[in-house]
1. FRET efficiency 1/(1 + (r/R0)^6) of positions 286 and 310 (r between Cβ atoms, R0 = 30 Å, to 0.05) computed as 0.20: which structure among I, II, III?
2. Quick check: 51, 31, 23 is what I get for semi-axes √(5λ) of the Cα gyration tensor in Å, calculated from one of I, II, III. Which structure matches?
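No lab work stands behind these numbers, since they all come straight from the coordinates. Computed from a predicted structure; not experimentally measured. Cβ atoms are built from the backbone, for glycine too; each structure is taken alone.
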Structure I
Amino acid sequence: MTDKPQVDFTEVVKESGMPVTEVELKAHFTAIAAQEGLITNTSRMSPFWRLVTAIITAPVLWLADVMINTVLVNMFVATAGGQMLRLLAWAVNVTAKPASRAEGVIRFTKESAGADVTVQAGTRIQTERINGVVYELVTVADFTIPAGESSALIPVRASDVGAAWNLAPGYYRILPVAVTGITQAESEEDWLTVPGADEESDDELRERCRNQFNLVGNYHTDAVYRSMIAGVVGLSIDRIFFLHDAPRGPGTANAYLLLDSGVLSEPFITAVNDYINTQGHHGHGDDMQCFAMPETRHDLSVKMYLKNLDNVTAENQALLIKNAGNLIRSAFRENADYDVKKTWPYARFSFSNLGRELHRTFPEVDSVTFSLDDIVSDLSVPRLNSLTVSIEHD
């Protein structure tokens, strides 16, 4: 996503000669009165003059504010927001994507493979608390695991809309209410069949609007495919990457897709490819295939030193280790509960910056060391293979 231009509309209006502050407006009005010679007593002690200037300046200042902060700002895709940006998007045939719920499958394991076990609709599967929030999935229908099968993948849906429910495998594993005949429920690899999404942000919608201007033509360019793929809920312009080097021979290309958090499943990728290729949205003769973003796996060990370790209880130390681990996992796109810089393809992931974010979020941390140096990515996204967080003594 490119940086949008920063325009000071107040300066733009001032350069046109229009006064935009009360002092400037009163001075300008006084000069006009002196030039016309209609009012002789323009002293600030004159009640009449104070009334006249107040009557004049208040509406003009209001109009100037409306012109600068409402009219001018909302005339351009780069600076408009909210409903005004959506009006501009409509003009280029783009509609903001709504928030949606994540959907997927959770593996339920039985106590005894020899018995039929029914998992009722509405059964809840939760995560541990992440930055103060417990995320929950709910089974969508009654599901019977027949005798002879030890487990089954059961369809679930997030309890609420949002991308925060797109968690990495293994996060969902708690049954708050026991299910008769079930010993375990857990999210596995490829559990997420339909990613959840927040309502499309102004920046994401802005990028799709800009992309529309690249669509006019007779050929399916990157912009055309980017527009089609980003139209899918849960994906955005800045998380679609292309490989043009004929990976399957001349006329072929790949698109690699990335979620802000969580991991794209094969069923979801299959659905996107079906939309592009089977449903006739690809260009004539094109061979375009979508894939989940390739990953590099990293084993990371983090050591934290506290400012007043002797005053921190064992319980609080354990909580700090858990929360710091969740923040680090957020940076590696396993959850979306911390506002931290995330790993990206074609980028350097800075551990010094991650250390600053740990210090900012947890003031009791005095120093942090990492077992890895910065990670420099090509067409891949760094993920955690394992993570160890500990509190060390000096």
Structure II
Amino acid sequence: MNVEVNNADFKILIVDDVLSNILLLKVLLSNQHYKIDTAMGGRDALEKIQVNKPDLILLDVMMPDMDGFEVTRTIRSMQAPYNEIAIIFLTALNSTADIVNGFQAGGNDFVTKPFSKEELLIRVNHQISMEAAKRFIIRQTEELKETINARDKMYSVIAHDLRSPLGSIKMMLNMLLVSVTPDNVGEELFEMLKMANKSTEDTFSLLDNLLKWTKSQVGRLNVVFQPSDAVEMTRGVVDIFEKMAELKQVRLLLNAPEASPCYADRDMIKSVLRNLLSNALKFSNPGGTITVSIQDGMGDDADKVLVSVADTGCGIKEEDQGKLLKIDTHFSTFGTSNEEGSGLGLLLCQDFVVKNGGRLWFTSTYGVGTTFFFSIPKKAGADIVTPQAD
């Protein structure tokens, strides 16, 4: 990483109990355009550090009030950012034991007296370059955080402001499809209504996922755990998808016991089920079957409820399976009727399942079908992850 260094932006504190040494170093470094501060001894140095933090300290070791190693240990025991100041020892001590002691105390480098001008400047410039790189990284990190916050805010505003009017359009189209038939309006207009309804459903789902994903990533989506029934939650979602499955000529089955107690955030789990069913429907062919199953977990998941959504659709190519559930790949493909997707739904599912103390995984065979599994705790205290706000 090449970072341009302006020496005038950096302050060096020279610490020595001999005035002639201080004056010599001051001349050398001032000629390099560094800002210079000086201290006559260790205690004076500690006071000046607190008043005006330097970027580098040139520290003599042999001083009467406090030796350089003691001064360094004191600095390293301070709170940030003082404990991060780079320190170069200036000393006539050059034994291995002295050098080891200096590094153990927290020094960054040694310059042995008598020193050459070139060696001193090379070592000083090296430490200042590292400080410049650190400043650059901090600045870039802050800019990145601001960019991400602005992006997340924009996503949230867009999703929130569009969600309400689009929801109204979706509801009206649903009512129209229920109340009309091809005989009433003609086959062509009926097909157009179906296409408009499907597009609206997909867009509404995308906005809903976008809004939830943004809130989850910025720590504004709270997980509300409560005793629930996995069968009841699942049946409610399956009932909603029956009409959509019927329109695509896909059988939708629920294989579950009468009840299956669990402990989870109901809204999050319903959102997971909606996304998984929507995906299963998207990749199913007419005449296919989607089976939603609920059972007790086994092995490592013995304390959890296991939910699966299996389809007999097109499946996922083996080379593409590793791209799913990864935010950096953001993988998505077209459905069997050219339905578009963002890839966001599965990432949201994984996020919500993990926050509820479970896990999400899948198996797939290309041309045969795909099954997604997720687990949720049966009761409170079963590996539940409590998200922290950013």
Structure III
Amino acid sequence: MNKECSRELQGLLEEEIKAGKLPGAAIAIYEKGEEKYCGCFGERDREEGLPLERDTILRIYSMTKPVTAVAYKILEERGLIGQADLVSQFLPEFANCKVIKDGLLAPMEREIRIGDLLTMTSGLVYPDLDEAGKCMQDIFDEISQKIGEGVGFTTREVVRKIASAPLAFQPGERWRYGLSTDVLGGIIEVVSGKSLRDFYRQEILDPLGMTDTDFYVPYEKQERLGQLYKRSQGGLVIDENRHLGLSLGLTPPAFESAGAGLFSTLDDYSKFVRMLAGKGSFQGTRILSEQSVLEFQKNGLSERQLKTVDFDQLAGFGYGHFMRCRMDSSRIPGKGVIGEFGWDGWTGPYFNIVVEEDSAILFMVQISEFNRYDLIWKLHNVIYK
């Protein structure tokens, strides 16, 4: 990372902030296991004038999913679980799921496998406007209502409710982003005999020294919590809402969401991405085998399933273990390397890893429904030029 690239990154993000498109942003670049660049710009709370810093605690939403993938691979390496296993072996309520189409319920042609969860081909969906999505919306409305009343559902209880909703399609038929990760979280709890929080803490977070990553923000750390913003016609305003059964995260939640529940910081999450870039090891601590990490570079979707991926930002990418992997650079507007992998979150955090170079990009921001891949590709084009 030379001085020219550093200036270009700074200029790009400061211009976004000046234009009112971002309240603040942080970005770090790692090469050969070392931090080559880190820049923090703008504010974590515009009303209070508080700067966004390396230790600002942020909601990372779907960047929780790669942590869950690593948790799964730990159990897989121990021979306790496998991709061919049926979900119902661990969660019996999934043995008799129904598939909804045109208002009618049909039985599954085959049961959901763990491999279907890891590739988002299970038929389990997020709340949405179609038939299956509306059924899931009703469930999460109930969960949110109970949270508001101070009565939360545990992770296991939420997973049981997910099983009561119909699938959008037959398992393995197509790709659709949804609640597969949260169901895998329930399986991890059953297999490990521990809560998600305890398993993540003991197997991943504590060994990596990720002391600021958790499913909630303790009182003594709340002064470092970044404000969540959303876009409006008048610009960026504070977003008071939380989605997918999540609370404000100021007290320990009953529901520990494997798909979206974690808070973290630039410094903390950098240890996780540097572990992945280091083929499973960070500063002498090994979390996964090299072989397990190399599997994150591989597409897990069939040709038929790939044709059903409906995220524009995934054109040219494969998908597996809850992460994208670059397959066809001719379809991707940002520079990069075949086999690079990573993921992002609903509030804007993003990471990308090139294992062969032991390198990573980590980008942090806090805006609901961020989806600014035009900016992500500009960052790529500066960094990988």
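1. Source structure: III.
2. Answer by label: I.
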